[in-house]
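Heads up, there are several structures right after this.
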Structure 1
């Protein structure tokens, strides 16, 4: 596996990693044939430097990724807009994730799934996608003022 982008011992990095691990929704932005951007909320699992997403196989986002794999991702901000996390990467269809990763995804979304089993949900959201992150930029207002994190792969 490629080296992680975030150094959890570095100032601000642990906070960004924690948000990416805990937030239930990330916004995935793809680019259409006409160069229009299209953003959709998706469930995800963060495993630095990758993000695992599941999609219905017949969606526009899956079709767009065949020719234009570059994506942007963003987490919702705090109500005051003071906790921003953005990322860029390349997305592609993926092989079926290993069982431990599926369990971790299921645990993260257990409450949101309610009575539905993950296997049933996966019958609809059957296409795994992986985003290999190239860049993460984040900022928030902390006790000492503006805290900024900017990391890039390679």
Structure 2
């Protein structure tokens, strides 16, 4: 089915198959939440390859992920991981809404192919509630809301436990 959530001009569409989330999109998606930007930040594609793929995408009208895979610019597993992250982050953003409306359309999504393993709705709810609970403490530590963190050095190997 399809769940449509609205908050003023913002609209989020969530697609479900057998009770699991297979896709979520936001009509007000910020540039940093676009697939290409996320792949760049994760250093899974270069700017050059992304630009080439975007040109090919415009010509072919295919989805960006499909173009990146066809050109061998990206591994299918990496694409699936980022698409899943993009979808879950879209869902978690809903927990910050104070008001809104929703409409659920019970329909079969024939031919819809998710690019990642479907996400259990229960796990989204549990993680969303956890984030809501912990977010005020995290926000105090952030230099600004859109901060991206990068690992500076390798973590030490875990210590072996004593017998």
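Read-outs: derived from the displayed coordinates by stated rules, not from any lab. Everything numeric in this text was worked out from a predicted model, so none of it was measured. Cβ atoms are built from the backbone, for glycine too; each structure is taken alone.
When distance in nm of label points 7 Å out along Cα→Cβ at positions 62 and 126 is computed across structures 1, 2, the figure 0.8 traces back to 1. Given a value of -6500 for helix-only ellipticity at 222 nm (-39500 (n - 2.57) for each DSSP H run of 4 or more, over all residues; to 500), point me to the structure among 1, 2 it was derived from. Considering all the candidates, the number was obtained from 1.
Kindly point out which one of 1, 2 the value 130 was derived from, the read-out being volume of the Cα convex hull per residue in Å³. Could the numbers behind the result be given before it?
Working: 1: 130; 2: 198.
Attributed to the structure labelled 1.
Source structure of the calculated read-out (distance in nm of label points 7 Å out along Cα→Cβ at positions 22 and 54, 3.0) within 1, 2: 2. Each of structures 1, 2 was scored by distance in nm of label points 7 Å out along Cα→Cβ at positions 78 and 142; the highest score is held by 2.
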